[in-house]
Structure P
Amino acid sequence: MAHLRHPEKGCPWDLKQDFYSLIPYTIEEAYEVADAIERNDLDDLKEELGDLLLQVVFHSQIAEEQGLFNFEQVAEAIAEKLIHRHPHVYGDAIYNSDEERQQAWDDAKIKERKAKNKPENQTESVLSGVAINLPALVQCEKIQDKAANHGFDWPDEEPVFDKVLEELEEVKEAWVEGDQPHIQEEIGDLLLVVVNLARHLKVNPEIALKEATRKFSKRFNYIEQKVDEAGRSLRECKLQELDAFWDEAKIKFKKEKRGVS
């Protein structure tokens, strides 16, 4: 990377990059790693991890050129952080449950943030540390986890189900009123409480939605195939016909999932 960014012998494209211009590439590579894992393609995973590592190296090289830090310091910093956050491995701490271990981890993160030259009169929120540019579902779940770890949470699943129904009714009321900004607000509230329900039911909402979207796409592709076999287009078909193909797809893929021919 140092060679690629050499002022005279380097690559013009690499030389033009900075921290901000690399943001979309860094995010994209992280998602491609996740995609390889979900597809269980280990050869692809090895390649994608290399691409993600390249982003770390790229950012580190830019920082070194500016006299900020280098790759070795990045590696040292994460090693020190891991040691500090695992006193039960590298020290004498004993945790009797996963909850105690998680609480200690969260407390350590808060202490680390407070040590980063914060003004003395600036209150440290327990929600600090959640990146604002995370995917909305991921960010929502992380913020709710942090609030729950500090006692702000329903005691069990039952009231969360009730809250989902309450928010759904409020969406309908806003829709009847025809107030679009209000509809958007209520849809947001509904999504937030659905994420909370997923959390209570030990389901990762991001993964659940991805799987549901993948399932939808697979069934829709079946509809497209059936319509194409009939020599027609989707727009030429009535909704009832498309629904019938959808039901066929549901039965077909459920049987395949169970291994039934």
Structure Q
Amino acid sequence: MLVHSRRARWALWAGFLVLFVPLFALPLLVVLGASLATHWSGVLPSGPTLDHYRAATRGEALGALTTSLVTAVTASLLALIAGTWAALAGTALGRRGRRVLDALFVLPVAVPSVVVGLAVLVAFSQPPLLLNGTRWIVVAAHTVLVTAFAHQSVSAALDRLDPAYAQAAASLGARPGYVLRRVVLPLLLPSLTAATGLCFALSMGELSATMMLYPPDWTPLPVLIHAATDRGSLFTGSAVAVVLMATTLLVLSAVSRIRTRASYR
């Protein structure tokens, strides 16, 4: 820590707790408490039960969790491929060209996600790409929304990458494809895994655009949470939300371990 005074450190920790507890920790604790209760008429929930978690891990909820995982993994991989490809191609452009490329990728996150959902709905509701009513239109919307983060992460890593490694390999006779596969991409692996984790987390929690696009047989978990709370099933919705958070954290933890090993390499 940059602050060396003990009193100043205690003051910083106190300020952090004052901001963190009511803004971040308390809402999560409220959701956790609601997921374990049968009713909440006082200050604290009462009637502890695990029935909501039984409902949240079977049947429709389990199917929705699988849908969210498949959608998030697919969208994250597609976003990583597109974002990495664009970032690598952008290195050959001038400063003005890179600014234009960055602006194009950032545009989907600069507007409300419901606008992106409407744009995808209009774009893919007519031939030759008729995706409306299929699961692929949801995957396409999620990919559009998260590709910007993959592109920005890889672009920033490329800016920090020492070109001497690629130049040394090229001077020894390595072809461009070999240099990319054996030199550049391994050096970018920590940034690639970080971008994958970020894209996955954002896709798992996406709701606005998904509400406009999802077909009845492809309902992601955030849509199910919204439907449960809209019907007044707050306790069941809270349990499903906890399952969503736990699943996302488990996947991010696994990605973080891969990133750590890649960094040591």
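All of the numbers you see were taken from the coordinates with simple rules; none came from a lab. Just so you know, these numbers come straight off a predicted model, no measurement behind them. Cβ atoms are built from the backbone, for glycine too; each structure is taken alone.
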Where does the value 9 come from, among P, Q, when relative contact order in percent (Cα under 8 Å, 6 or more apart) is the thing being computed? P
Comparing distance in nm of label points 7 Å out along Cα→Cβ at positions 195 and 219 across structures P, Q, which is largest? Q
One of P, Q was used to compute log10 I(q)/I(0) by the Debye sum over Cα atoms at q = 0.11, 0.16 Å⁻¹, and the result was -0.80, -1.23. Which label is that? Q
Match the computed value 2.2 of distance in nm of label points 7 Å out along Cα→Cβ at positions 131 and 155 to one of the structures P, Q, and report its label. Q
